[in-house]
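Only the coordinates and a few stated rules stand behind these numbers; no lab work does. Everything quoted here is computed from the prediction, not taken from an experiment. Cβ atoms are built from the backbone, for glycine too; each structure is taken alone.
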Structure 1
Amino acid sequence: MLKSFLEKFNISALNPMQIEARKAIYAGNDVVLLSPTGSGKTLAFLLPLIERLDPKAEGIQAIVLVPSRELAMQIEQVARQLGSGFKINAVYGGRSGQMDKADLKTKPALLIGTPGRIADRFRRDDMDLSGVKTLVIDEFDKSLEVGFEREMSEIVRSLRAVNQRVLTSATDAVAIPDFLGIEEPISIDYLNQHRPRLTVKTIAAEAGGRLEVLAELLGKLNGQPGIIFCNFKESLFDASDFLFDHKIEHECYYGGMEQIDRERALVKFRNGTCQLLLATDLAARGLDIPELKFIIHLELPYHSNEFTHRNGRTARMNAKGAAYVLHKKSKPLPEFIKEVQPEKLDVKDMTFDGAEAQKWRTLHISGGRRDKISKGDIAGLFFKKGGLSKEQLGVIELQQSYAYVAVSRSMAHKVVELTNNQRLKKKKVRITLVR
């Protein structure tokens, strides 16, 4: 079974952390898994979780709690990609309660969601929770940080049959809360075994001149994928206006955005339509985004943890990456940056050996999994009716009631003309360009 699961992800073997975690979770132990961002924690807990599900049992057998809707959607996608045959659903804020109710009419074997929404479903629905044996809290420190302790405590009290708890985190800075009832968990700690090939470079700017230096730096980085981090959405808005004025394409990502806008920003960033994400610390961890060549601290975080999590978006696993710190010449660097022995950099001296072309556009399809539409159906429509070659079709992301597809930028408008209002399975779908 494991081999067939790994083939779905084009993986020949698990990494050491995943092997150790799978063994401990499969044995039914309480586990605390500490491992850096990008090291494969999602597969580490999902594989043994799904392997241990009972195909003869009815109702919910395992619950995964996550701190954000994006992470809930990501884990649902990974779990579905495993192709286990078990019913899997995710619930989270930002989507209608009616959709939740419809999805949960037949109870899934695996339920994924944010603590607030799952606690709400427990209150509203008459759920039989006697079959829930395993509880996973992914990024548990982040859930506590964003104020989910009350909801998580309520959920734990409702799950009286749970005999296994799995906590994951990319930091060891938060203590395990007492309400979880974990006394002697198996601790799997890979935080110090990961040696990122990260180079930190500091760039001094005159007071009020950081945005000009940012534009110069982005010109040197030459179209590579990366994230620019700000501390607050107000400074993010200022930076975004500046980038637009200088015709530098980017997407924004911050708390307070409508869910659909946050989702589209991440989809475009993942599939290569957009190469630059301007974000707050909401994007520092827990998101399914591709390997990045760089991150830029347009504003320095206040604490070392935020600095670590931001940098964790690049130089993941054994890849190389760079973190650029833009700072005022007159202001000393904080100690947590001095500790990593950064290099001083003059942007004028930078050279780069090639750009990654922005060759994709993203299309939205008004049909999804609930309409019995598969990725193969979408690919078939775009090949047969849209006239695309395999090289002109990019990443397909399939959700319950819609889908996103990356297509060659040069063919995007033509594909919309040829495929809009065509049938996928039994549904006539609208296909539009995502702006």
Structure 2
Amino acid sequence: MREHGAHGAPYMDRFDVGLGAHGAPYSNLVGCAVRTALLALALITTHANAEEYSFDLSEIEKKTFEFSGYAEAKQEALTLRPDSVLSRINFPGREHLDRGTATLELAGVWNLPQAVFNLRTHSEIAHDQSDSVDLHRIQEGGLHWAPSHEFSLDLGKRVQRWGKGYAWNPVGFVERAKDPNDPQTSREGFVMAGAEWVKSLAGPLTTISVTTLVVPTHDDWNSDFGAPGHTNPAAKLYLLWHDTDIDVLWQGKGSRPARFGFDFSRNLGENLELHGEWARSLDQPRTEVDALGAVTQSSGDADSWLLGLRYLTETEVTWIAEYYRNGTGYSADQLEDFYRYADAALNAGGAAAIQAASLTRSGYGRANPGRDYAYLRASIKDPFDVLYLTPAISAIVNLDDGGFTLTPELAYTGITNLELRGRLVYTHGDHYSEFGEKPNRRRFEVYARWYF
């Protein structure tokens, strides 16, 4: 089975911006290693009495125990919209917030001949003028047992990565949603049991695999997956057919409505990749409120899909473009009705304000509650021959109301095992539009992350 990039799609090695063995950006680690090796070789050849270079295979052999992680210090300055609905619900009476966050992620792996035990924890302490958070959780961990090359079993808390999209995944049935503004952020998994069978073949169909999962819900685990008391079966069929990655995916009815769909990814040229997803939700429940506060409950089938491109130019600029149709989302008029109602309800206070906040949690407060979105990102590696520097800019546009968020950023990885990053997230939209009602008008953040 071929390697996949950060968004799940296969592409050439020069596209890869994955993670190295200790979590540092892989491309930069490789570049650093190559340059260090060349420098060492040059120094060796200039000294007649230098010792002969030797290579120790034991250095790259898989260790029985592996330990890694990162520590991060982040500082954020938020400029709020005091008159927006979501700001009044989440940060009443505030115009600015300064938030400091300290994060520690630890990962351990125990490699056995036919099994692997792993554990990844996340600890976070955050403080701003409105709240303090002290959070500790297991991101993922459990047992992976592979008695043969074709069959394996998994048991524990796992992060599934279904779908080929970069910013969104309509077929991500058994995982927590990405943050479209920062899709590569570490996510928490769900407790599940799974089995996978993989077979390599000769001919146009070169690889086939079947993955089956159960994601049980209980009051004490997976409670945010949905209602407790369900096993929630799911399955994925993977095919590598004529150099095209294809997944057929299904999730049974339980804590969530039944869903099925497919995704694909294919290289159209040396530097161009095309990917897409489609998903249908059956009897998807829906809550809708009009400008007068009348709430309607309904259900019906909903189709969501995504189509995207990834392109690498000769000057090392990586472009990612995606269109996302959210079949469970609200139109611009429906969002405006809710914001008008919520604005009046917050002014009235009492039970009306409580209902407005509850409706926000039911769907209107999602990261992207609208129907039609465009995503565009451009990043360049080592611009103007400045090594280890990666500037990027990304944009998300609500195509129905014209609002958008724009995020320029700058990352530097020239110091061993240290990543420095700065981002500015700017949102713009009309009053009573999605981005015009976001709580943050601007958010500036800087962090230093040390990998070990």
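Things to note:
- Identity of the structure behind 3.8 (criterion: distance in nm of label points 7 Å out along Cα→Cβ at positions 297 and 377, calculated), options 1, 2: 2
- Test item: volume of the Cα convex hull per residue in Å³, for residues 129-320 alone calculated as 153, pick one of 1, 2: 1
- Winner on mean count of other Cβ atoms within 10 Å over residues 217-224 once structures 1, 2 are ranked, highest first: 1
- Source structure of the calculated read-out (helix-only ellipticity at 222 nm (-39500 (n - 2.57) for each DSSP H run of 4 or more, over all residues; to 500), -3500) within 1, 2: 2.
- Among 1, 2, structure where Cα Rg over 2.2 N^0.38 Å as derived comes to 1.06: 2
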